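No value in this document is a laboratory result; all are computed from the given coordinates. None of these values were measured; they are calculated from a predicted model. Cβ atoms are built from the backbone, for glycine too; each structure is taken alone.
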Structure I
Amino acid sequence: MKVLLKGVSREEVRELIALNETPWVSLFLAPHPPGETIQRAIQLENLLRRSEAELEASGYDRDDAHAMLAPVWEMTDARTLEEYQDAGLACYVAPGQFHLYRLPHRVSDAVIVGRRPFIKPLLMPRPATDSFYVLALSKSRVRLLHATPSGITAVPLPDAPAGIDDLPQTDPTGRQAQRHVAPSTRGGASGAMYPGHGGNIYDEKAEVQRYLQAVSNAVERALSRARDPLVLAGVDYMVSMYRALNGYAHVIDTHISGSPDHVNDEALGERGAHVLMTHRSRLATDERDRFEALLQYNPPRASTNLRSILPAAHAGRVARLLVASDRQMWGRYNPDDETISLHDEPLPGDDDLLDIAAQQTLLHGGEAVAVPATDIPGSNGVAAVFRY
């Protein structure tokens with residue numbers, strides 16, 4: 001059994017769809033409020049009975065169907081379901097296979113029995129504010145915060161300086177020294193100086209860079225296994241300097257502007273969520289604009305026609321695919337002669353051809369994302385950018 005607590009990587013999805021077992025039961029269970037575990041267990045039992053009935057209708061032996069679904073039947077115990085009370089669940093079952101994913105987004109109760117696993121719910125983007133970090137930067141202190149649906153917590157940075165004054169100073173010869181502020185002179189400004197070296201003016205910019213480099217190194221170590229987005233907070237020049245030194249791969253390109261010193265953790269989390277939502281919205285708009293430009297000025301490189309996209313996906317020509325998470329296109333596709341049959345309602349042996357296009361795109365190294373149909377150019381619930 002494979003259980004993932006926070007969504008699923010594209011590599012995990014590729015491994016799932018590369019399995020050759022058949023048939024597959026893809027079962028999705030919506031989260032329930034606390035205190036409704038028994039109702040959720042009953043709903044899971046209903047989905048399992050429906051799964052067994054569909055397996056039997058497709059010619060599968062009743063006892064074999066029940067045995068195949070045994071790992072999911074074990075989950076109908078209310079105490080077992082309590083562990084997953086607040087999460088949407090995706091269960092994938094085939095002979096000798098059981099994969100359980102805890103999803104970071106809502107799903108509706110559903111079951112799909114077919115020759116392949118139904119993967120679109122695994123391709124939905126995580127909510128923009130589901131889990132992210134905020135790094136609050138100032139000369140006086142640094143805070144790394146982790147925001148999740150259950151609240152915001154501080155992430156320890158034991159290797160980071162407490163502030164710029166906590167950073168060991170280095171004089172122009174490379175030896176440690178203490179800086180002090182020189183008194184101002186007529187016509188001149190006061191400044192930090194190194195004692196005993198002829199009044200060398202302390203280079204504040206270099207010192208800030210050294211401070212931010214130490215912070216960046218500490219953040220990179222603390223988040224070495226993380227993939228959540230990181231929102232920076234600070235005055236603009238410090239954020240700009242930090243970006244040039246940053247070693248964490250998931251820093252977003254907008255930030256919370258202004259000194260964070262007098263902003264509490266909860267307020268920083270709220271501002272970070274707003275920045276992330278705006279960032280995601282802009283990315284979606286930019287992608288739609290790029291796609292529509294391809295359709296207009298370079299039509300061979302893009303399409304919203306499933307009859308063109310399915311053969312291209314099977315041939316490995318699709319670089320990026322958007323499919324509707326809230327729509328199915330039931331039918332059959334024959335890759336030998338590239339014929340497509342579409343049906344208003346699913347018939348025995350049908351697949352959601354949007355899901356098949358996504359599977360083939362992933363198997364050939366492309367990207368596939370499931371989003372609401374309203375976020376996809378055109379009206380067909382599918383859009384592809386071709387490699388060539």
Structure II
Amino acid sequence: MSSSITRFQEDVTRTILELRKAIKIIINCLPEKVESPHDVYQVLGLDKKLGWRMYKIVNEEDLFFAAQFVPGRHSFGRFIKSCKSKGVAKGYLQNAVRAVEYFYEIIDIHSGDRHSMDMMLMASSRDGRDQAMNTLRKQSYYAQSHLLGLQAETQLDAWFFGPSAETGMLDVAEVKGLFAIRRNRPGVKWVIDTPCFFAGKTHEEQFFTETIESGSHCNLMERVPFLEKYCSDPLPALKAVTSQNCGPVYELGDGPVGNTSLIDTVTGTVSRGIFPVSPDEGETCHEVSVRLYTPVQNLILDLFFHETMVDTMAGNPSAKMLFDYYSHGGALAYRSDRDIVPMNIKPLMIGSGTGCGYTPLVPCYTEMIADVFRSLRWDPDEFVLYRTSVGFPVVPSTLYYVDKLVRN
């Protein structure tokens with residue numbers, strides 16, 4: 001694999017350098033000075049897009065980024081014809097035509113079509129890699145929204161690690177939300193939520209036992225733990241069903257299509273005394289993960305850590321997203337690097353208190369956070385918020401937040 005990648009990079013580098021040299025000689029031979037894209041299309045009488053492309057081939061430092069601007073044969077022919085009319089020598093024009101034909105040849109050799117070639121170029125580009133990933137993730141979102149028949153604007157997963165009545169332990173609460181859920185075709189059913197989570201090095205399945213809103217134990221197979229104030233009205237029609245992979249799940253049934261029937265669903269659950277303040281021997285990091293199944297434009301993972309837990313954190317967290325095509329999630333230690341989605345994701349320490357949590361992506365979020373803290377009888381000023389945000393996340397996938405442990 002590495003040798004084929006090397007050959008691709010070598011072929012592109014050699015070909016674009018030759019093409020760049022040939023075009024630069026032609027431009028220097030023009031009777032009028034060319035110093036900008038505007039000059040190219042003004043002097044040669046070309047359309048703006050083609051003039052801009054020719055300028056970028058010559059002046060873009062990143063060769064792989066520059067290669068995506070090479071026009072098709074017909075458009076390049078118009079450039080050559082215009083240069084010929086300006087008196088550029090035939091030999092210089094022939095050199096440029098040969099150079100661009102070499103480029104078309106390496107398209108046939110390495111990719112077979114121009115669309116695939118541009119994708120490979122951007123993946124090898126220093127400047128274009130992130131841009132390409134953002135564009136392709138957005139395209140994937142729209143494709144999956146159509147294929148799966150459902151989409152949402154924002155997925156929220158907020159965890160609260162707070163003081164417990166049980167000595168040496170912490171209570172753990174979770175607020176999960178999907179906002180502006182839209183069905184794109186009739187007959188679509190979709191898993192929205194689950195009351196289970198996974199903990200420890202072995203990633204054992206556990207279940208939340210209380211609802212945040214009522215603060216009481218309940219059978220989560222019989223009652224969906226809505227935070228009703230923050231759900232759409234009427235309440236989303238969720239029902240508990242059994243899943244082979246993850247115990248009970250809450251399924252959204254069939255309903256109307258389109259923006260006139262958008263749905264917001266928010267649930268809140270808590271389990272008491274399940275997380276140790278002092279990490280177990282053998283633990284090396286704090287790890288929290290969230291799985292993604294629904295096509296969304298935005299993912300927000302918010303982690304509210306109590307000050308007693310902050311003392312065990314290095315305070316320099318990292319995050320990575322892994323494809324779940326070959327796996328059903330699990331602890332990061334048991335995942336393979338082959339599954340990593342090439343993205344630059346960085347958790348940020350936002351601050352303390354409820355006001356710092358504001359985001360326009362979640363309706364009434366500051367008020368929601370305040371209600372959660374009141375229900376749990378915790379002081380929000382004793383918590384620190386770390387936020388990880390991802391635009392157009394890939395599905396299915398798992399986002400992992402990791403921070404090294406500090407032992408006092």
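Going by distance in nm of label points 7 Å out along Cα→Cβ at positions 70 and 334, which of structures I, II comes out largest?
II
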| At a computed 13.8 (mean count of other Cβ atoms within 10 Å over residues 110-117), which of I, II | II
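As an exercise: distance in nm of label points 7 Å out along Cα→Cβ at positions 278 and 366, calculated from one structure in I, II, equals 4.0. Which structure is it?
II
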| message | Comparing I, II, where is distance in nm of label points 7 Å out along Cα→Cβ at positions 46 and 166 highest? | response | II
| remark: Taking distance in nm of label points 7 Å out along Cα→Cβ at positions 62 and 158 for each of I, II, the highest value is that of structure I
